[in-house]
Each structure stands twice: as C-alpha cells, then as structure tokens.
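Values in this text are rule-based calculations from the coordinates and carry no lab data. No experiment lies behind these values; they were computed from the predicted model shown. Cβ atoms are built from the backbone, for glycine too; each structure is taken alone.
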Structure P
Amino acid sequence: MSHQPGNLPDVPELSVLLADPRTQEPLQWRGDGVYDRSGRRRAPIADGVAEFVSDPTQDHFGLQWNRFARTQFDSHTGTTVSRDRLTHQSGLRLADFAGRTVLEVGCGAGRFTEVLLGAGASVVSLDFSSAVHANRSAHALAEREGRALFARADVFELPVRRRAFDIVLCYGVLQHTGAPRRALRCLWEAVAPGGLLLVDRYRIGLRNTVPAKYALRPLTRRLGSERLLTAVRASVDTLLPHELSLLGHLQGGGVRGLARLAVNRAAPNSVYPVNLHLAGRLDYETARIWSTLDTFDMYGPRYDSPQRFRSFRRDLHALEDGDVVRCIICGQGNAGAVRRAHR
C-alpha cells in the first residue's frame, strides 16, 4: 500500500530545520532526496519520508506500528489516553503546544503526533524504524498544510539544527536506545534557548517491573518478529478472558487493590488495556488488540534499560544550562521536563 498522500509542496516548510548532524550545514529537500550543499544526497525520500537510516536492527518497532497503526490513537479508541499521558507527564496544557515547533523523536505510529498537531503545534517526527511511514500516512493533511515533516533517523545522529526547537519530545524511547544517557544528551542539543525537553524512561521498582518480561525476553528476542507476534496473539487470546474475570473481581481498595496490583505485575502479557476495558474506556476488541500490541512491545526490543528514579533525576539535572521543572514517577515510569536557559 502506498503512503503517498499527494498534493505536497515541493519543498516542505519545516525542511529548513534539517541540518548535517556533525557540521550543522543546512540540508536541502529535493524531489528524490535530501542533499548537502556539495550536491551529495544524504538521504533518499521514500513515500515522502526522508530516510537517513535504513538499519533493520530495530524494525520490530516498524512491524508493530505499521501493523497496529491506529490502535493507540485517541481518535480511534474514543478515549483521551494519549492526550492525558502527554499533559500529565509534561505538566503542560494542550494550549501550551499551540504555535510551537516540536521535534518528536521515536514517534512510532503517531499517537502523540496526533495530539500535538491537534493542539496547533508544528511537528518534525522522527523514528529509527519504518514506523514513521505509518505516522506520515495518518497525518497527510498536516503535511500538506506544512505543519508536519517525517524522517527516518537515528537519535545519536539527529539530522536537525541544534537549539532550534521549542519542544523536544521523546516518550517511550530512551530505554530502547542501547545508550540512554548519550541519547538524552543528543536530544538536549536540539532544544532552543527557553525551550523544553520532555522525556520519560522505564522505572525500576515494584510497581513498574514486570518479572515475566525480563524472565522471558532472553528467549523471545531470539524469535523473528512474525513468529513472536503469532505467539503473542495466541497468548493474549488465551489469557484475556481469565484476566478480565479475575481483575473484575478485584476492583476496589484494601486487600483487593493489593491483589490487583500483584496480578498486574505477574501477568505475562499487558493488562493495562484490560483495566481500561474494566473502567469502561475501551471496548473488548480494542482492549484485546491493544494488549497484543503492548505485549509484543514488551518482548521484542533489542534493548530494554529501566532506571531508578533517583538516577533519572540526576541525569536530568546533569544537562548543561538546564532547569528541571518537572520530575515525577508515573504510569510509564519516570518522566521529566527540563527547560534550557534563555541564553
């Protein structure tokens, strides 16, 4: 299936933000690629996406986000789950994104891209995997309007101008990079004076660690993506009815609340969508598909490096000229916001 929405400007407005990651020389967007001033093509353009990398190492993510492209979109689920996560973790209102230029790194299929664009931001969305194609396909209108640009790129070699973005957003990514602290510093380089870096990272803790995930990952990482997805689907379809029944009986506080927490941690698949269904926020079929997606996401990544909250906070405070304005423990783990000094 083609991702090309058509009727695009020859040179996207946001392409002025592209630059050589090492020399900071401006890069030029042309019909068939992105070029430097010497005329050397630095990235081909495939279906409207500038592909600075084509490494299949992390294409587990490409498979999952192209296969489950709209599963987590608020517009698809009829919820505000993605919007709520963005505003809670960032500490910002939707109105705070209006008119801002945002660099989104690790965009996946675009669940946060949808919220950002809906809030009135202009967004440069990057992903290391082919997932970025699913994102572009979902946001063709914003691209035509000049408010979105999509590229496949490496967090360690961001092809953008330094200190050029009002907001740099990176959710659900750092733990999967193989070098999270280095990735954090690379993200920080893109934040403009007075701008914000919004990041999160999985947390080590009793409420966040899923023992089955780390027990099984040495085995599941050896499976190809398609085989793993087949196994995950079978597991979720088998377990979900029993989890719904058990968790349904454990609603409430006290001992039931503690037992529910234990079930959430012990389950070998993602029960977060199950709890959303029990709360009346997702229908059964959407919960089943979402659980399949999240469970596949648990077992497939090459890297998975959670972090203690104290260490996460220390890493944020170590960013030069940064003021940590928010650092919290949340459902995703650790989340923070750092503002660059106005100089």
Structure Q
Amino acid sequence: MSDPHARTAALGGAAPLTALFIGGTGIISSACTRAAVAAGFEVFHLNRAQRSDVRPAPPAVTTLTGDIRDRASAEAALGDRTFDVVVDFVAFTPEHVRADIDLFTGRTRQYVFISSASAYQTPPSRLPVTESTPLRNPFWEYSRNKIACEDLLVAAYRESGFPVTIVRPSHTYDETSLPVEGGWTVIDRMRRGLEVVVHGDGTSNWTLTHHEDFARAFVGLLGRSDVLGEAFHITSDEAPPWDAIYRMLAAAAGVAEPKLVHVPSDAIAAATPEGAAGLTGDKAHSMVFDNTKIKRAVPGWRARIPFEHGARQIIAWYDADESRRVVDDAVNERIDKLVEAYRPRPL
C-alpha cells in the first residue's frame, strides 16, 4: 500500500496518519512536509521554532518547540504524543541516533533515518549504484558518521525490532541551492565573460535530484510496515557530466558559452580546505544510481524535473532579489589563481 489515504482507510479511516518531522524547513524536509500534508498526513515539526522565510511551513503543520539535542526539552515538547511516523532530518552522528532510539522506542510505528548516498563505496567499484553497494567512504567524516548511524539502527532493528526505514538522498536541490563550488560568484563570473573552474576533466557524471521529485517518492514510504528494516535511495535517473551542468546553468543565466577551465580535484581541494572532503569524498567521482527498488516500492513514481528546468528555477530565484546575488571576493581570488595555473596555454 503506497497511498496514505488507503493506509488510513485500512486502519479504520478514523483519523489521518500522524508524522513527526524533526527539522522541517530544510531543502529536503520542506518539500517532504508539503508532500505529506498534500497526501493527507497530520504533520508535526519538532524544532526550535526557527522561522524560515525561504521555506515556511504550511499552515496545516503543528510546530512543537523543542531542542532534539536536549532530552528534557524534546520530551517537554512531545508530551505524551505518539506518532505513526517519525522522520529525523537532522541526525548526523551515532550519538544523535542513540538518543533517538531511546526517545522514540514505543512512541512510533516507523522511524525514518535520513542517511546519505555519499555513504556508498567511494569511488564506486561499479555503476550504477544500488542499495546493495557496500557502504564505505574513507574521504569524508560526514559520510562515515552516516554509515555508523545506519549500523546502529540496523542492529536495533535486528535485536529489538526498532522500526527503522533508511533513506539515502543524493545531491538534492531546490531553487535556492546552486550545485557548484563558489555559489553565485560562479554565475556572476560567467555573466562577465570570465573563466570558471570545473573539477577534473568535466566528464564525470553527477546525479542531481529536485527536492519535489524526492518528496513524492519519500512520502510513498511513510506509514508502511512492509518497508521496515529496508534501505532506499531516492534520486533522479538523470546524471549529466559536470561540464553539462555548468553549461545548463550558464544557459539559464543567459550565457551562450561559458569559459570552463578544468582543474584537478586535488588542486581545488588544496585551495579550498573547507570544501575538500565534500569534493574528494563525493563530487569528484561519477555517481549514477539504479532506482529500481524505490520504483517498485512506490509504483508509478519517477523523477520528472530535469536539471535544465531546475537550473532555470535557480537562476530565476537569485535574479528575483539582488540581495541573494552575493559575490565573494575571496572566491573570485581563489578562482583567478586556479585559472591562471591551469588555463590551457597556446601551443
């Protein structure tokens, strides 16, 4: 049963299924909130009542004010409520997961952990990646922590029946999130006719998933006992090479032909220590996914929004407000140095 209305009817039709989202206003969780409300769930958010003007919660959502990192605060916010589904969008370490297992055992019939597709073997030994691909990422601590979280949850499911479902998003975006290192500064450079840096040789394939596509599949997993103990990734089937991603952004920004300079990923990582792990531990490698499992679980689902359309949404969002178009002088300086070092020289 992938339709929550059918699930409600099967339970007697007396009340909608209840879903608690820990977080709720992020790129992924905001779209999942809207999709869950549209599907008939009674949705609650647990967060510190931090308003989001960019991604406001729908009026139907009930916000419980509390800090999930503070047990007393979370218990006070939850009271004696129980939920059909609890989804933690902000659990990143084993300590976070241990606290969740303790807090939600007996309080929910399904706990959904938002992991990461970066937990898969990196670089992958074969493509496309499936849910049976090993979990191993020696480059990025974020990914290793997600793997450790999954290990704890799988053990809890096996040992005590803790009702976990694991979901692994890949690179999921909305209109606010440029997928390129350097953000708006890169688009500004393109519009000014300046070179921009692309890691590697620009031919590695990268999967970009619109958050609305993700949410439609995600909601189909909620409230279902048949997916307990299972892991799913949810991604687009589109995996363009990085050169094509830059060109689609350029076209959306009105630039006919961007000036792309290819730079080894290690050189970019050395110049940008704060983003090194995310590059060498994720984006530098081709990642293409087989979505057969989620398509079987949620019949009729497929990702509908190509990145060419998403790129236009992103540029339109930035162009709608000048304050969003922030140019970073430090990023410009870093790009200039890399371009100077790696620009192709005339023969």
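State the single structure among P, Q that was used to calculate P(r) over Cα pairs in 5 Å bins from 0, in percent, for residues 28-115 alone, giving 3, 13, 24, 28, 21, 10, 2. Only one of P, Q returns 3, 13, 24, 28, 21, 10, 2 for P(r) over Cα pairs in 5 Å bins from 0, in percent, for residues 28-115 alone, namely Q.
Which one of P, Q has distance in nm of label points 7 Å out along Cα→Cβ at positions 68 and 140, as calculated from the coordinates, equal to 2.5?
On the way: P: 2.5; Q: 1.9.
Source structure: P.
For FRET efficiency 1/(1 + (r/R0)^6) of positions 20 and 84 (r between Cβ atoms, R0 = 25 Å, to 0.05), which structure out of P, Q has the highest calculated value? Largest one: structure Q.
Comparing structures P, Q by Rg/Rh (Cα atoms, Kirkwood Rh), which one has the largest value?
On the way: P: 0.97; Q: 0.99.
Largest value of Rg/Rh (Cα atoms, Kirkwood Rh): Q.
With Rg and Dmax of the Cα atoms in Å, for residues 76-235 alone derived from the coordinates and found to be 16.7, 50, which of P, Q does the value describe?
Value 16.7, 50 for Rg and Dmax of the Cα atoms in Å, for residues 76-235 alone corresponds to P out of P, Q.
For distance in nm of label points 7 Å out along Cα→Cβ at positions 156 and 228, which structure out of P, Q has the highest calculated value?
Max of distance in nm of label points 7 Å out along Cα→Cβ at positions 156 and 228: P.
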